[in-house]
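Down below are the structures I want you to see.
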Structure P
Amino acid sequence: MGRLVHFEVHVDNMERAKTFYGEVFGWKFEDWTDYAGMPYFGAVTGDANEPGVNGALMQRRGPAPEANQPMNGFSCTMGVADYEATEKLILEHGGKVAVPKYALPGMAWQGYYVDTEGNVFGVHQPDENAK
């Protein structure tokens, strides 16, 4: 079975992206540039004893996604405990709303955002009372 074990976020400005993901989601970064042969920072996204996947920020090697284009690749979704607080941090750190918060009835709150590098990502807060 092919299980997701790593992800990469392509970025134009590494420091700006590290600040965004570090401040909004609390990610920690490890410099793997020498290993990768290009600007590449491993992203530790949480406690190794909890479910989740670590990944990396890597230097974009082509044009950034165009604004308002439909998804044409994978979209990563971050699980959060407080949707409103997370949205506030996203907007304060330069992110934008792509799809406003909506209910997945009986399951969760979901929404999509654009990071400082033009990438779309999801936010998901479990809530069985969502409607």
Structure Q
Amino acid sequence: MIINNIYDLLNNAMPDSGIGIKLRAMTGNKDLTVFAIELNHSQSIPAHYHKQGIETYQILTGQGKISIGNIIEGKLIWQEERNVHEGDCFSVQPNEVHKLQNIAQQSLQVIGCSSIAHSNEDRYFVNE
């Protein structure tokens, strides 16, 4: 058994080359991976979607804003924006465009669960 500590992983993580935030796989397999995510002040995960599988987020520390939208007739339409904070948990469905922003001074630390493909080949960025 391998045990990883989220805080050790985040302290030693390099920014993800695709989105510029700290992102590390902690455990799991190709079907279900648990990720450690950290967004510093004013950082965000840019608008994107995944074609397969849900993505679940658990906010550990900090405050953020999750935005959910859809592409309608070739245009991104934001349909819901909600502030989230420590203790909140939510899921994003397949093909839902989403972005997560840090809206506080302190870092936003999150546990995310999805297939490993969500961090590379099943991640489609959308221009706002």
Structure R
Amino acid sequence: MLDWVVRTATRAEELVAAAHLFDEPVTPDSAADYLARPGQAVLLVHADDGRPVGFCSTVLVAHPDKRPEVLVYELAVDEDWRRRGVATALLAAVREQAERDGHRGVWVLTEPDNAPALATYTAAGAAREDAVVLTWDL
């Protein structure tokens, strides 16, 4: 029996309560701004006691000649909750929602030496493709 549930965050307070899972501080203003932006979402995993123990943020990517795709922007699970299926459940929820919404696919980027991320995404059914990522640091 699962001792957690996956839900889409709809209120800034939910993201602030999950701030310990993020890389940088989450403020009420930054959370509200994120949630107000079209095409962005955060799925949260809450333990039975209500504590947020994982999240997956996504961004909808669209182009005029293609159906939208979902980018998994970030995935994090509290260290005490890892290896219990939380990340797999988050990724399954993202895929199910994308399929329901008629999107073209789901994709994610990670570093080639990030073994835990590669194992997680592969176990969740992702296929590895070689790509080159170029960035502009602003």
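Quick one: helix-only ellipticity at 222 nm (-39500 (n - 2.57) for each DSSP H run of 4 or more, over all residues; to 500) came out at -8000 when computed from one of P, Q, R, so which one is it? It must be structure R, since only it matches. For the read-out relative contact order in percent (Cα under 8 Å, 6 or more apart), a value of 32 was computed from one structure; give its label from P, Q, R. Only one of P, Q, R returns 32 for relative contact order in percent (Cα under 8 Å, 6 or more apart), namely Q.
Every read-out reported here was derived from the displayed coordinates using simple, explicitly stated rules and does not represent laboratory data. Keep in mind that what you see is a predicted model, and the values were worked out from it rather than measured.
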